[in-house]
Structure 1
Amino acid sequence: MADSYAEITSRHESETQRFNDQFDIVTENIGYLLHPSVVAALPENPCIADIATGTGRFLFRVRELYPNATLKGLDISPALFPPKNELLPNLALTVLDIKQPVPEELHGKFDVVHVRMLIAGMLQNGWAPAVKNLTRMLKPGGFLQWEECDFIGLKHLRGGVDFQVKTLPFIRRVFFNALRDSFSYGWIELVGHMQAAGLNPVIKDIASSDRVPETREKSTLNGMQAPFKWARLMTERGAPNAMTSQEIDLLEKEALEEVFSDTYIIYDIYVICGRKPL
């Protein structure tokens, strides 16, 4: 079971807070946890699966809306699963690689299959098979809701009139150039992949990462962590052209100065929902 994500970053438990914060920031800017069309079609006690669940943040939050729902989190790695004593009987976590055919016992079991931000763990040829695999998990009338961010289109905007933003764009550019194939492809064709899998209708919703202006600073601070963690990992692994630890330390200090001078990031968040025919 190849874990592509682990090749570019860490699944250490120290990442838990970053992932949870990122989830909450993105959700706040989207404006909902589940698309209104999904909510309108759900039974009182739905069966909901969360793919690439990581820390299970989505499941814990959706349980607040549907306390008696049957909730199942699936991920290629259990490294960030919360302790079992934090789970209630209606919430279960298990290992699953969605790039492979899903077990038959999961076919037709869920009212919602939710996915968020798989770009760092997917290759270009993995998206269409993944959509087909997840579609098989839906009950008739069930929804596949998938959220991805256009990080290639991300921009750094200055706060002060006389302030020049240099370091944040530089480290982000180095990071994105290394992962361009993952960030550029696949998710853009999600609408077509869902239609090809037989989902109808397919709805696309787009929100800005700064739709809620109060999230700008924490979104930028959260977003800068991944490139720097990746840079340090490349240094530890002795990757070609990797920066030294001292260079990374200096860049990180300069990047923080830019954030606290009101520099912020902006990008588009895409929500794609497809319904399995009744």
Structure 2
Amino acid sequence: MLKQTFGSHKPIIGMVHLHALPGSPLYDARGGMSAIIDGAAADIERLQKGGVDAVMFGNENDRPYLLKATPESLAAMAAAIGALRPTIKIPFGADYLWDPVATVALCAATQARFGREIMTGVFESDMGTWEPDCAGALRLRHNLGRDDLKLMFNVNAEFASSVGSRSVAQRAKSAVFSSLADVILVSGPMTGQAASTSDLRSAKEAVGDTPVFANTGVNIDTVKEILSIGDGCIVGTHFKVDGKTFNAVDGDRVKRFMDLVGKSR
């Protein structure tokens, strides 16, 4: 499944962070959709040239974040991905922060192979009380005829704390058993901050054959250890100019990272 969906048995997924979408406070109305598409196209070119296995679109610039997608931002994200699809030569996925139902709809509309979101649990967060609709997302996936769409469940949300006392391992095992997770993701406390290797290891031990990825904070100094524990990782911040989340992708950083990965796996 990993090779077919993500292009490798230990995949590295590079993030394409779209510029702020229409409706967001940071949206550049003067640049419009053209600026969003052009910026993403440049990042995709550098990620592919650097050798990543797959790419994933995310709306990280839509700050402050929403827990439910707006019509204008979801439509704009789908339009941008549709315009960029001819440039993509590797598997791709999508994630609308922080709405699992919208993510499934977006993936179905753009023919993405995989999607990522907070799907389960309850969290206190910067955005308020967070109660994702996993059942709605998976029912929509089935009703749209996309049972092939692989969904990555982030079980410890960034910018939030889980309500309750269950461990990451317990939440991961439950997400597989009761919510049909295809892949488990383990995150750090914020975008760009490392996931705990102990959490990654305990989640992997808890879910058996279900793949477990590091979702945040992986860099060239830690990737070898991460891949020795888990099954892959998602990289955004480390691939950016100066390692800053909202900068453009730095092709040289991508190539150095992927050259090391190639020697490690």
Structure 3
Amino acid sequence: MKRPADIARTTTRYNFHSHTQWCDGKAPIAEMTLAAINAGMEHWGFTPHSPVPIQSSCNMSLESVPEYLAEVKRLQELYAGRIHLYAAMEIDYLGPEWGPASDYFRGLALDYSIGSVHFVPSDSGYVDVDGRFPSFREKMHTYFHDDIRYVVDTFYDQSERMILEGGFDIIGHFDKIGHNASMFKPGIEDEAWYRARIDSLTDLIIDRGITVEINTKIHETAERIFPSHRWLDRLIAANVPIVVNSDAHVPDKIDSGRKHGIELINRLNNIDPTTLTCQ
């Protein structure tokens, strides 16, 4: 297949980040496929949360990977000519021993992969810091002694290591920690040290030419996208490849927030939307 960023230059009717029954999605993969077709999508990528070597209810199992790949192949054949479907994966980075660059993932027949950080190491092992805020607040107290600076710094340390090791095509929601961190400590994203972490990560993204996703999953409920609006100017100015993904977990969120994300990119690029031929 073409690179996701190249596809995004030809049409807005795509989404390269979605979840189904293989992980924490709420609908079968066949149902999500039909919803994507009915929504007018031309390109759709399935990205189950990758297997991880720890207990996680949100991640697919190693045993289910062959079945997942076979089902995507079946659907590709069934709906050929109606939609382009891709077998991909959102691969969790848990350090050099487990992440997108690991031999296991490099050996899979994936069309592309998203590299994401959801877990932060604690004295008790890796902890998922990506969930809803009440759970995050509890984990901050239980596992991290309420040290939000440690959690944020480590999240971005993990992200930078993942970029340096490579092995993925798109970096997922690269400032996602900012959402829970801002509720735990309002104003944290305005602090100089936090902005320095974003600048450092952005430098690496630009240097490596990595495709960035604008993740619109919670835009409608939290009026926020990832990365935050405030970080986009540098990425646009550096001509970083960008795709806009809904991170859909249910059929009725297939295209959620994507119109806002695409309009934002066009505005920052000074593109007149009336000149676009692919809507």
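Worth pointing out:
- Mean projected area of the Cα convex hull in nm² - highest-scoring structure of 1, 2, 3: 1
- Once volume of the Cα convex hull per residue in Å³, for residues 77-204 alone is computed for every structure in 1, 2, 3, the highest value turns out to be that of 1.
- Here mean count of other Cβ atoms within 10 Å over residues 45-52 was derived from just one of the structures 1, 2, 3, and that gives 22.4; the source is 1.
None of the figures in this text is laboratory data; all of them are computed from the coordinates on show. These numbers come from a predicted model, not from an experiment. Cβ atoms are built from the backbone, for glycine too; each structure is taken alone.
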